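Q: Before anything else, here is the set of structures, which you'll find just below.
Where a number appears in this text, it was derived from the coordinates with a stated rule and is not lab data. Since this is a predicted model, take the numbers as computed values, not measurements. Cβ atoms are built from the backbone, for glycine too; each structure is taken alone.
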Structure P
Amino acid sequence: MCVEERLWIPLEINLASRSIHIWDNGSSFFSDKKKQKQVEAYARSMPYIAQKKFPMVERTDDSPFNSSPFRVIHKSCFTQLKKIEDSGVYMVKIMESYAMSRRTNDEFHEHSIADIRKKLAVDIFAELGNS
């Protein structure tokens, strides 16, 4: 999610629990209220997106479609950004760690962000060269 075209924050959308987790790594830049308001739009639309993407053809009961919004859970247990310009790199690395089942971002510190940024650039350009 991008807040005011400046701060990138990862979101985890869990279809099974019908929840959206805000992985807030930039608590000091924008209020929780502003982020919550923006995520509520996702929360209201997710039941319809999930229904469209994953039709419940296997459903055997006659229960009606649940159009209630997803729950929004705010998590701020992540390393906090010192500079808003680093939010995109932090977001990519947090999501990469999560995808690799590493549930920590202890290795992301201000002094290592420049190295992470360079590595990501090299990886992107190397991938472009392979396509």
Structure Q
Amino acid sequence: MVDGYCMFKETKLKLVTRKIVRSVWHCPYVDWIYLASNGALGGILVTWDKRVMMKRKEFIGEYMVAVSLKMVEDNFLWAFAGIYGPNVDNVRHQLWEEIAGVHSWWDLPWCIGGDFNITSLPSERSGDSRI
């Protein structure tokens, strides 16, 4: 956890309940947003401490969850996106379109994290050396 929030990727959970969230973060002031897994694939959970930041808006897409937040202490507005990208090359453009679309809605500073399922160098891959 950094500054009151945390992101988990590949949760492999279809449903995220308060009980599950509290099992990974024992804070009674926790709030969260999640993207359900597709069978045993994917899943994203983003949590935060409501004493530190408040949710303003949220977006749940195919490959990401995004939340716009307001810091309690100084009212600073920003957005966070948790990504779990497709591992199929011919649909990867859908992830970039999803990110661009949400970014265009919220004119805020962004923090984006997760697994984009892409490499930039052949040495980063095990097995197939194509990028």
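Q: To which of P, Q does the computed value -13500 (helix-only ellipticity at 222 nm (-39500 (n - 2.57) for each DSSP H run of 4 or more, over all residues; to 500)) belong?
A: P
Q: Comparing relative contact order in percent (Cα under 8 Å, 6 or more apart) across P, Q, which is largest?
A: Structure P comes out on top.
Q: While we're looking at this one, here's another question. semi-axes √(5λ) of the Cα gyration tensor in Å was computed and gave 27, 18, 13; which structure, P, Q, did it come from?
A: Source structure for this number: Q.
Q: Further question on the same structure: To test your reading of the models, identify which of P, Q gives 33, 25, 14 for Cα extents along the principal axes in Å, for residues 8-63 alone when calculated.
A: Label of the originating structure: Q.
Q: Ranked on distance in nm of label points 7 Å out along Cα→Cβ at positions 96 and 120, which label among P, Q comes first with the largest value?
A: Largest one: structure Q.
Q: Work out the source of 0.90 here, i.e. which of P, Q gives that when FRET efficiency 1/(1 + (r/R0)^6) of positions 32 and 112 (r between Cβ atoms, R0 = 25 Å, to 0.05) is computed.
A: Q
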